[in-house]
Structure I
Amino acid sequence: MTTTATNMHRTARLSNGLEIQAEIDPLAHTAAVGFFVRTGSRDEPSELMGVSHFLEHMMFKGSEHRGPEQVNRDFDDLGANHNAFTTNELTAYHAHVLPERASAVLEILADILRPALRAKDFDEEKGVILEEIAMYADQPFWVGYEAMMEHLYAGHPLAHRVLGTTATVSALSRDQMAEYFERRYSADNTVLVAAGNVDFDQLVRDAERLCGHWRSASPTRAHPVWKPQSSEAVIRLKNTARAYILLSMPGPSIQDERRYAAGILMHILGGGDGSRLHWALVETGLAEEASASYDGHDGTGDSTLFAVCDTDKVDEIEAILRRELHAVVDSLTEDDLLRARSRIATGAAAASERPNGRMFRLGTLWGYGATYIPLDEEVERISQVTLADLREIAQAFPLNPTVRVVVVPNESAGADSTDDASDDSGEES
């Protein structure tokens with residue numbers, strides 16, 4: 001095992017490959033700990049789509065030592081604020097407790113991360129997952145977002161749905177899940193992260209005791225060449241009275257230093273009150289919501305414009321979205337840049353004031369393969385972004401949406417429907 005330390009950020013690695021990271025603040029009143037696994041929907045075979053999220057649920061069904069009721073009771077006895085989540089690229093299990101209970105809550109987390117996967121629990125939870133899929137299928141934004149990802153990343157595993165589909169989850173077997181677990185939930189594909197009032201040496205000793213027997217598997221992640229295509233979809237949904245518009249385009253990856261410029265540019269365009277889209281669409285009463293955002297991924301990224309409006313205003317709102325997008329670079333001012341940098345830096349600092357915020361940041365940076373940098377250094381990098389950087393990112397990743405998705409009410413009494421159109425004119429990115 002090797003150990004290094006830099007200021008209040010400390011790292012260690014067990015002999016089986018499990019990495020340990022912590023940002024230590026002796027003055028904090030709480031401690032946050034969590035396991036982040038570098039696996040998500042992009043790492044699933046298409047026929048197993050949804051297995052990462054399903055497996056996250058199964059962890060809380062217990063291990064060979066704990067049943068589901070015991071898991072919940074043990075967390076509650078410690079007063080732990082605990083949860084888990086699954087994304088395209090990460091699955092995480094975490095808890096926030098008083099410092100003296102960090103070792104005890106770590107024992108619970110480590111235990112459930114070696115789940116029993118009982119057939120009875122699997123069959124019962126499958127029904128819960130299918131209900132969750134049906135619930136999200138009734139949410140217009142979620143339907144539009146999934147369609148946007150499928151069209152934007154067609155041919156790339158980022159197109160996979162995190163929840164999976166009714167067909168893939170229904171067909172999934174307990175043995176398939178167990179095999180996926182063995183491949184992806186290895187020690188060398190996992191990081192233990194902690195933040196706050198943490199005894200790092202004790203954390204490492206606990207990790208050795210609880211996780212030192214975890215096996216390594218040398219899992220890999222596919223990074224296929226992505227060739228964005230121009231495509232669009234109009235989705236007719238029974239249960240909405242509004243129209244939802246999404247326009248999306250490629251952006252830099254999370255590892256790309258230009259991500260700061262991409263985030264600032266989208267913030268100026270549609271980052272809330274004071275943004276271009278807010279004044280053009282929300283303040284004027286033309287749209288209920290209007291925003292723009294950048295989302296970085298492992299090896300790639302994207303930027304998306306979004307608006308909610310009356311169904312008879314779709315064409316007008318879309319025209320304004322595109323107009324503001326195309327005009328944003330030429331209209332940039334130093335005041336725009338200063339405000340955006342300040343708000344983003346403040347948001348980053350506020351999110352990291354509590355130990356669980358710092359823990360999430362540590363785990364996310366690790367999960368995306370991004371190099372760790374202290375928060376104050378990241379804030380400094382944000383403050384150094386210039387107007388020239390914004391113009392450069394707009395040239396490198398043209399502000400020309402390649403995917404258009406619109407969700408509108410289905411005026412017929414029949415089932416929901418989708419009209420797709422696409423071409424193969426996209427350029428490799």
Structure II
Amino acid sequence: MNLDSLGEWSRTHYTSNVTPDIDGQEITLFGWVQEIRDLGGIRFIIMQDREGTIQITIPKKRIAPEVLAKSDLLQKRFSLAVKGNVKKTNMTPRGVEIIPNAIKILNTAIEVLPIDITGKTPALIEARLDARALDLTQDKVLAAFKIQHTALNAIRDYLFEKGFLEVHTPRIIASATEGGAELFSVKYFDQKAYLAQSPQLYKEELTLSFEKVFEVGPFFRAEESHTRRHLSEFTSVDIEQAFANAEDVMGLLEQVIHHVCVTVREKCATELSALKYKFEVPEVPFKRLTYTKVLEDLKVQGVTILWGEDIPTEAFRELAKLYPFFYFITDWPTHAKAFYIKPRDDKPEVCEGFDLMWRYIELVSGGTRISQKDQLMQRMQEKGLNPESFKYHLQAFDYGMPPHAGWAIGLERLTMILSGKKNIREVTLFPRDRARLTP
């Protein structure tokens with residue numbers, strides 16, 4: 001088949017912009033064939049672009065022969081351009097159709113597609129991920145990522161308004177940010193290096209100059225867990241604020257989450273409708289529970305956890321029955337949190353770290369950071385870390401490190417909450433986990 005070039009054609013409208021009030025106007029659309037229905041004397045082409053679908057109507061006896069000939073060649077997922085007139089009609093859900101004056105076939109597709117792009121025949125997640133580029137053309141799949149885009153834009157807008165500066169820190173680092181074994185090592189010329197688990201140490205150092213910073217970017221953890229909420233490569237939204245403590249950044253966080261929920265509800269009605277999902281905008285402030293209170297609540301639910309132990313997922317599922325929305329867990333045992341989280345002055349066995357939970361899912365971790373060098377080195381040693389490995393970070397504490405605090409949101413987990421998706425791989429364009437490195 002001879003393919004057409006774009007030539008001088010340029011898009012005038014997306015499908016969502018085509019409305020009955022432009023009846024009779026000639027427009028140009030670009031997109032793909034989603035469906036073809038041939039009823040003998042008339043042919044319907046459902047054309048899709050990133051904004052939705054529209055019907056191209058071809059009355060065979062009243063259309064130009066060259067246009068009819070082009071339409072004879074079309075198959076699902078062919079890339080095409082259509083120039084035609086808008087016609088108001090009561091026969092389509094949108095109230096409009098396009099009567100084409102010219103069609104260009106820009107590229108073809110294989111006849112038998114690996115998944116049903118209409119979504120009428122559901123496919124298993126693994127089959128969908130194997131054909132991810134095609135999977136992402138489905139409205140219900142694309143909707144979650146449009147919601148993610150809107151949410152991230154809302155976060156950025158809110159933080160800019162509050163005086164935060166966006167920064168970009170290294171992804172290849174010389175020492176572990178969080179400690180532990182969840183590290184990907186890489187060969188860096190003649191040295192051993194690691195992929196960053198978070199921007200934590202860099203963003204702390206930047207409070208010396210910028211005072212209030214945030215970063216959005218990918219980070220990496222050699223995560224052994226293979227669950228519906230864990231990834232090996234994930235997107236984190238991090239903030240750090242000078243002259244602030246945990247309470248300050250918790251207040252900021254709940255306002256950010258509230259703003260995001262309001263924005264998504266207002267701007268993503270089409271996407272939420274496609275997903276058949278409706279969420280409530282949370283009231284602020286969010287409920288605050290101490291770690292000790294959580295253990296007491298769990299004991300009432302029949303789950304006993306000794307003070308100081310980690311809280312497993314099944315216990316959080318029980319807790320979610322009592323707290324089915326957003327809630328903070330504060331006053332964690334110091335030993336349970338990262339070395340840079342500040343112990344409370346009045347009760348050092350408890351720290352100023354917090355988690356923001358949604359039902360049983362940990363969405364955000366944060367807290368007041370240690371700003372005193374000697375105390376930070378002591379905590380490193382308690383965690384089995386060698387302070388010498390962090391010498392460049394520690395030297396920043398010789399330059400007047402301010403009191404500071406911050407947090408990190410998992411963007412994919414936030415998207416799960418906003419879209420109603422149950423599997424984190426559904427809200428990750430090309431997910432990476434223990435079992436998947438391609439596509």
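Determine which structure produced the value 22 for relative contact order in percent (Cα under 8 Å, 6 or more apart), calculated from the coordinates; the candidates are I, II. Before the final figure, lay out the partial values.
Numbers: I: 22; II: 13.
Of the structures listed, the value fits I.
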If mean count of other Cβ atoms within 10 Å over residues 164-171 computes to 14.5, which of I, II did it come from? II
Between structures I, II, where is Rg/Rh (Cα atoms, Kirkwood Rh), for residues 92-155 alone highest? I
Where is distance in nm of label points 7 Å out along Cα→Cβ at positions 84 and 276 largest, in which of I, II? I
If Rg/Rh (Cα atoms, Kirkwood Rh), for residues 52-299 alone is calculated for I, II, the one returning 1.00 is structure I
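Could you tell me which structure in I, II was used to calculate helix-only ellipticity at 222 nm (-39500 (n - 2.57) for each DSSP H run of 4 or more, over all residues; to 500) as -12000? Before the final figure, lay out the partial values.
Numbers: I: -12000; II: -8000.
That value comes from structure I.
Quick check for you: by FRET efficiency 1/(1 + (r/R0)^6) of positions 76 and 212 (r between Cβ atoms, R0 = 35 Å, to 0.05), which of I, II is greatest? Spell out each step's value before the answer.
Details: I: 0.80; II: 0.10.
Structure I comes out on top.
Quick note: the coordinates plus some simple rules give every number you see, no bench work behind them. Predicted model, so just to flag it, every value in this text is computed and none were measured. Cβ atoms are built from the backbone, for glycine too; each structure is taken alone.
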